[in-house]
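Visitor: Following are the structures in question.
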Structure I
Amino acid sequence: MANSKKKGNKGEREVSKWWEQWTGLEFSRVPASGGLRWSNTQNITGDILCSDKIHSRRFLFCIESKNYKDINFEHLILGNKNVKILDFWQQTKDDAERGNKIPILFMKYDRMPKNTYFVVVSRNLFSFLTAEIEHDFDYFIVPKQDFVILNSNDLLKVKYLTSHKQLKKLKRNGQTF
């Protein structure tokens with residue numbers, strides 16, 4: 001059990017660094033690894049939060065991080081009932097809803113290249129990213145689900161500040177992600 005906790009903590013620190021690279025902002029692990037719940041604090045959701053003094057309250061995403069020995073994508077296609085990815089995504093969406101944020105899930109399994117993750121986003125967010133930004137993405141649209149899985153290296157091609165401003169405006173106008 002202690003090894004899985006260490007692995008999760010290390011994974012969260014690495015995802016925080018990934019976000020810092022993409023956004024230029026500061027990020028931190030949530031105390032108690034996302035298990036902390038402060039009833040009046042909407043910006044404390046997920047496993048990782050924006051700790052930048054200026055942007056922390058305006059940050060739009062609820063970031064969940066999962067690090068496992070194996071992540072079995074074939075279970076999604078085969079229609080298996082017990083699929084960890086579905087549980088991970090539901091947890092991310094529930095946390096995001098509680099904080100009025102956009103859910104985003106970073107997953108990594110053993111032996112994946114360093115600084116590379118599978119990123120799970122809603123179909124709405126994926127549509128925004130592919131419509132607004134002129135980049136090719138490698139992705140997997142999950143049959144019968146409301147999400148898309150893409151490579152974190154592709155997400156780095158997106159200009160964070162530009163997309164953040166556009167997403168903020170869309171959220172204010174009632175668009176859900």
Structure II
Amino acid sequence: MSKIIAFSGSNSGQSINQQFINATVPLFKGAEVEVIDLRDYPAPLYGIDLEMSEGIPASMQSLKEKLREADGFLISSPEHNGSMPAVLKNTIDWLSRIEQKVFDEKPTVFMSTSPGPRGGLSALDHLVTIMPYRGAKIVGSYSLGNFGENVVDGVLSEEKKTELLPILNKLVNAVSV
């Protein structure tokens with residue numbers, strides 16, 4: 001069975017994007033989904049001087065090995081000032097020093113959510129634009145606005161499930177090829 005690795009681009013223990021990932025995972029049929037947490041892979045702020053003096057952190061090497069196990073990815077990112085959060089950018093920066101194509105040309109779906117109506121759309125648009133350069137073969141994206149109204153007690157509303165399922169199925173079909 002194909003394997004999808006899912007994670008949020010957040011380092012918050014209360015991340016609504018992590019909650020969105022958790023609410024989405026039960027919708028998958030036909031693929032194994034492993035949820036990981038970027039907080040389990042901490043790394044110092046990337047800098048070439050640090051890399052030259054200390055090398056690639058073991059946590060980033062471990063994360064890269066974990067990502068190699070996947071046939072595809074589901075990533076939900078918060079929006080910080082119109083873009084991805086620093087923790088996600090820093091992780092991508094470190095991973096790209098191991099291998100430029102961080103996502104190994106594997107099928108990927110990017111999502112975002114926020115308490116407001118736009119659902120982190122600016123960050124999502126940014127990710128969809130730049131991550132193909134990092135090897136993400138984007139097969140879909142989804143923005144969930146008004147998180148508190150659409151995910152209640154960890155369950156996605158029926159309306160949003162209906163919207164999201166075709167995108168998730170596209171990911172499953174892409175990793176099953």
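Throughout, read-outs are computed from the coordinates displayed, never taken from laboratory work. All figures in this text were calculated on a predicted structure; none of them were measured in a lab. Cβ atoms are built from the backbone, for glycine too; each structure is taken alone.
Visitor: Between I, II, which one scores greatest on relative contact order in percent (Cα under 8 Å, 6 or more apart)?
Guide: When relative contact order in percent (Cα under 8 Å, 6 or more apart) is calculated for I, II, structure II comes out on top.
Visitor: Assign the value 17.0, calculated as mean count of other Cβ atoms within 10 Å over residues 60-67, to the correct structure from I, II.
Guide: Numbers: I: 25.0; II: 17.0.
Clearly, the read-out refers to II.
Visitor: Another question, then. Using mean count of other Cβ atoms within 10 Å over residues 68-75, single out the structure from I, II with the greatest value.
Guide: II
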